Structure 1
Amino acid sequence: MLSKGINFLNFKIKKKEKKIDLKLKSILNENNQVIQSLRKTYKDSFNKKKLKSLDKTLEYRIIGMGGSTLGAQAIYDFLKKKIKKKFSFIDNLQPKHKLLFNKSCNNLVVSKSGNTIETIVNFNTLKKKKDKNLFITENKNSYLRQLGNKLKCEIIDHNNYIGGRYSVLSEVGMLPSELMGFKPENFRQLNTLIKNKKFMDALIINVSNIIFFLKNKKFNSVIINYDESSTNLFNWYQQLVAESLGKNKSGILPIVSNMPKDNHSVMQLYLDGFQNNFFTFFFVKEKNSIKINNKTILSDYKYLKNKNINQIMYAQMKATENVFKKKKIPFRTFEINKRDEKTLGELFCFFMLETILIGKCLNINPYDQPAVELIKTQTRKILT
């Protein structure tokens, strides 16, 4: 168990390694803004007064790319049952977006650099006269900073030292969470977690195992996800791992596999195909799950009677785990007991710390993304 909210089964191959423990302690002691954003003491560059410029009667639309939207989208989907307002996310260049929004909205436009082409284009094509607009961007001269000043809308400073994929617990994710009705301090769990020996040991053992897998040519991190509301949590994880560690001709390929539908497609490959994968099972226990209609169940399938969908999926997960054990396929399992801000904050902390620690162990800078910048430069040249 990582905490009361999360039951955790770790990889079984490698044990805790002292050198990785020391690296983690070093990371936690750094004066690093990413690490600081995981703590309750982090000071956001916004306050509730700055949010008054938005219209509470309108829906919210978050426009950005990658980490500028994925963290907020993960929060919205994971905790949607608690959220009264409707949020939409524009995170790709798709002409159909224009057709979906005829009404006025509150636009939250997010770009660290302030020069992200897709974000600029989407805002340009979607904005209406009666929209209320709020920008989150670095405090420097950029397209969005200039545009925000021209439109005389509220501009929130994006922390210069926190890249998009690490920004979920900074202004980028916490401002939307405030608008959703949550308190940022409930997500920022690092102060508590570093005192939790089980959590810290689990983190170190995870990294020990993942380093072992990489040395043995297992490069694919496959998420076996049994919770539809966590799909964007793992889309966020996918960017975090791929962009942080995919450097110097090495890295980890994160693959999100949504269950149980993928039992009927890629599971055959996972079980009997090439063995360069390691797996993460993810399941959320739901109290109010849809129940089976007993009247329409035939006698051959009477074992389904009195069951609900969550119970059936849990049985499928345990069955898959049993097969993985027999085939000696490496996996870990997260079982979520409580769907709330604290649990989600713990997951954000766990995956970010794990990624940073893997990078440090591989002598990779986990904070930059130099190759992606090449495409941005080339795109601008072609369009000029």
Structure 2
Amino acid sequence: MRTLHKRILTAMMASTLVGSTLAATDGKVKLGVLADMGGTYADLCGPGCVTATEMAIEDFGGQVLGKPIELVTADSQLKPDIASAIARKWVESEAVDTIGGLVSSAVTGAVTQVTNASKNITLITGSASNAFTTKSCSPYIAHWTYNVVALANGTVKYMVNDGKKKWFFITADYAFGHALESVSSNVIKENGGEVVGSVRAPLGTTDFSSYVLQAQSSGADVVALANAGNDTVNALNAAAEFGLTESMDVAGLLVFTPNAQAMDPNTAGGMRLTTGFYWDMDDNAREWSQRFEARHGAIPSMAHAGAYSATLHYLNAVKAVGTDDPDAVMKQMKATSPDDFFARNATLRADGRMVHDMLLVEIKKPAERNSDKDIYKIIKVIPGDQAYNPITEACNFSS
């Protein structure tokens, strides 16, 4: 009896394993978008990342491998435990092939622990930490839009070389902010500058007055805002209110287009920053952005554009290899250079980093604007091999 029970249990385990394998390669493509649908980063990669993904599916033709492409969405609430639970349910119970969106590095870190173990491809389009292609790398990650290294090698390096040597950081107190401050500090020091102080503010802070006062007394040339979303807008407003912007430069190290649009141009005008995309950069970008705006009601952020680009590249790879097997699909994604209105001079490296041209831009002053959407002027194009960190041998997943 015990032997029979053991045989039945073994058969059940084998059946479960086979079912799990088939769920990942069942010939039906199901995409998940897990983003911030109503919080601090909702304007950056929330409902807009869903819209961009829907557009990519429609432009691809709506089906692949002879079946309609399915899409599921959920709100991470910017909570890693909630995001992890959703990701686990999707990959274990709902046969989701790939998860995209993913804004907030803490949330993304929790999700990739699930997807790396299950061998599901993750399309990171909203998070900034470079850990996902370094210390937390995986053969199933594609980190698409930007990272902290590209931001620092754009804005920070430019300003230090322009004579702004002393820096003070107001930093978001979680993984993304810590990584951005660390990488930027290294760039500052490598180029002859110094960090004279820093302070950390919780995500979702509305009153930045105490942090601004500390920055104001630091003697810095530049106050660097190592945060994003509404936090950046609130910090800049506080800096203007206390007169900091009259005596020091303020550098927004991660400013998305919706945030720049929300800033008072009298305060933000002249601020330089680095971005992976601008809606008005050329005809191809304008054409897609106008379609996006007509559906979403606002101009796109770089995360929105990145979500479209990553989804389309993934679907093209599935079509090319004729299967949704994650190993075959990822191999094809890395063998084929992304090429669209977002991905310029691009390649998806063996470590999962999508390297592409970045833009150093300046927020326009009121007199320079033709409309409320006329936000940036492009200062220079930064080639991808100058913007991003080099590949590390431990993360070289080439086969």
Thinking only about relative contact order in percent (Cα under 8 Å, 6 or more apart), which of 1, 2 has the largest value?
1
Rg/Rh (Cα atoms, Kirkwood Rh), calculated, reads 0.98; among 1, 2 the input was structure 1
Here FRET efficiency 1/(1 + (r/R0)^6) of positions 39 and 143 (r between Cβ atoms, R0 = 25 Å, to 0.05) has been calculated and equals 0.70, so which of 1, 2 was it run on?
2
Using the calculated result 27.1 for mean count of other Cβ atoms within 10 Å over residues 119-126, pick out the matching structure from 1, 2.
2
Name the one structure among 1, 2 that P(r) over Cα pairs in 10 Å bins from 0, in percent, for residues 287-374 alone of 15, 37, 29, 14, 5, 0 was derived from.
2
When distance in nm of label points 7 Å out along Cα→Cβ at positions 87 and 223 is computed for each of 1, 2, which one produces 1.6?
1
The value 12.5 for mean count of other Cβ atoms within 10 Å over residues 79-86, derived from one of 1, 2, belongs to structure 1
Give the label, chosen from 1, 2, of the structure having the highest value of mean projected area of the Cα convex hull in nm², for residues 183-246 alone.
1
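Values in this text are rule-based calculations from the coordinates and carry no lab data. This is a predicted model, so every value here is computed, not measured. Cβ atoms are built from the backbone, for glycine too; each structure is taken alone.
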